[in-house]
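Each structure below appears as structure tokens.
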Structure 1
Amino acid sequence: MFIDYSTKLFGIIGKNIPYTLSPAIHNYSFEKMGINAVYLAFDIKEEEKFKEIAKGLLEVSEGLNVTIPYKEKIIPLLDGLSKEAEEIGAVNTIFKKRGFNTDYLAVKSLVLEKGIGKVEKSLIFGAGGAAKAAAFALSSLGSEIFIINRTVNKAQELSERLKEKGYSAKVVPSCGFDYDVVVNSTPTPSYIHEECVKGKLAIEFVYSPLYTEFLKRASSKGLKTINGLEILVRQALEAQKIWLGKSLNDKEVVDFLYARKLIR
């Protein structure tokens with residue numbers, strides 16, 4: 001990588017993000033595509049400094065990604081939102097001060113590629129940013145959404161937001177009904193009981209370890225799966241398309257991550 005006066009700056013904003021693979025994915029992609037750019041991680045540990053730092057980064061960067069806990073806090077600093085980001089109320093990609101949600105784009109495209117047919121009901125564990133993206137992506141495919149979350153108030157907020165946007169959603173206490181898709185958007189897949197792993201497709205947002213107990217159970221029961229690495233890479237490539245109008249393909253990036261032993 002050669003850095004000069006015309007090198008463009010991209011990066012990710014988050015808190016406590018030493019685990020992030022985004023710099024590896026994007027810097028490799030820039031090099032392969034011949035883009036004169038660098039991608040850095042901006043770990044904003046003191047949340048009271050977020051607004052000041054984010055404003056500066058929005059001025060000097062070409063594009064940004066945003067992760068926990070700033071996906072909602074960034075919105076007031078932006079000039080506009082894509083339709084999906086506005087519906088969801090969370091942003092994970094920014095280009096020229098406009099917010100997008102590429103987690104939504106990733107989930108929607110990956111579900112369609114799995115070829116499971118009509119999705120009528122989906123059960124989502126969690127109610128944070130990943131859950132929001134999955135809920136709206138599956139809703140856009142015609143699915144009714146059911147939410148289980150330890151903090152019921154947060155689940156209710158997501159349910160109400162979905163209903164406000166014209167979708168069908170409900171908070172439920174258990175998984176004692178049939179559904180097509182089951183989603184884990186929590187950091188603890190062990191939270192999901194054996195009897196809840198059913199349907200046609202299981203979606204996992206955790207990518208380390210790659211094969212969580214949730215995905216192992218799903219595979220053993222014959223469900224198709226979308227793992228956290230697939231979502232991570234796809235949302236990154238969707239961001240590249242927004243920033244650059246082009247991207248590498250999923251396989252190139254996944255092969256690179258394995259070659260560098262960044263995935264376990």
Structure 2
Amino acid sequence: MILTAGAARAAVAPALGGALTSWTIDGRAMLRTASVEAIAARDPLGMASFPLVPFSNRIADARFDWAGETHAIAPNFAPEPHAIHGIGWTSRWAVHKARVDCVILTLDHPGDARWPFAFTVEQRVELTPDALTVTLTARNLEAFDAPLACGHHPYFPAAGARLRFAAERRWPPDARMLPRDPVEIADREVDFAVAERTLDCAFSGWDGVATIAWADAALRIESEVDHAVVYTPAGAPHFCFEPVAHLPNTLGVTVAPGASHRATMCLIAQPASVRA
């Protein structure tokens with residue numbers, strides 16, 4: 001499914017986890033473009049971006065306690081024993097409404113071995129000539145308070161990229177890729193060339209704004225959530241800045257019956273002269 005607005009193009013794949021497979025402006029890739037091979041393999045980790053719901057990152061050993069009960073859910077990231085990124089990224093989404101520059105996808109989850117609690121979620125993807133906005137809104141369908149959170153997992157081109165944002169703390173991972181004790185960021189500023197630092201780390205107290213600059217383009221990221229995960233694998237042609245609602249191995253957000261949790265990711269193209 002292709003969205004267009006001026007010289008901007010975005011491709012959405014409802015059947016592939018509701019993922020974005022590309023976003024370009026004047027032919028310039030603003031997100032990593034999914035390869036033909038990744039699409040054929042139905043590999044969400046090869047997409048341009050995918051939705052995180054009802055949780056993000058890892059739940060240790062695919063087990064958690066809620067309301068006095070221990071819940072075991074299906075691990076989905078072998079060889080790790082953990083559950084990761086929720087269920088939205090591996091589910092088929094339905095197209096609710098579509099027009100040339102906007103699509104609304106929905107996913108209804110009745111509760112199963114992947115996640116015990118029922119919810120419904122809407123994903124709205126909107127394109128303008130200079131921005132891409134993805135809004136996730138998940139509603140608790142249970143008759144009791146339940147954990148329910150949304151987030152986003154975009155991949156950006158790494159070559160020549162510089163990332164800058166402000167946060168209060170970083171949470172380095174242990175050997176099991178779960179957060180250890182936090183480290184305070186003295187001046188709150190995180191600013192580095194992506195090629196020069198290898199990270200897979202959560203940040204809390206994020207102020208909801210980040211910038212990425214390349215030699216020929218720049219991008220501003222805005223969200224109302226206050227956590228982020230940064231993933232800069234060594235030597236990879238891509239990296240991730242993920243706006244999320246909670247730390248890894250926490251449930252983070254409690255949602256009342258019939259209430260919703262929302263997370264918006266707005267990616268705004270900036271003039272190339274803007275630097276992170």
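Values in this text are rule-based calculations from the coordinates and carry no lab data. Just so we're clear, the structure is a prediction, and the values are computed from it rather than from any experiment. Cβ atoms are built from the backbone, for glycine too; each structure is taken alone.
A value of -500 was computed for helix-only ellipticity at 222 nm (-39500 (n - 2.57) for each DSSP H run of 4 or more, over all residues; to 500); which of 1, 2 is the source structure?
Working: 1: -12000; 2: -500.
This value belongs to structure 2.
Using relative contact order in percent (Cα under 8 Å, 6 or more apart) for the comparison, can you identify which of 1, 2 gives the largest number? It would help to have the intermediate numbers written out before the result.
Working: 1: 15; 2: 18.
Structure 2 gives the largest value of relative contact order in percent (Cα under 8 Å, 6 or more apart) among 1, 2.
For mean count of other Cβ atoms within 10 Å over residues 53-60, the calculated result is 25.8, so let me know which of 1, 2 that is. Before the final figure, lay out each step's value.
On the way: 1: 13.2; 2: 25.8.
Computed on structure 2.
Suppose you compute mean count of other Cβ atoms within 10 Å over residues 125-132 for every structure in 1, 2: which one lands on 24.4? Walk me through the numbers on the way to the answer.
Values: 1: 24.4; 2: 19.1.
It was calculated from structure 1.
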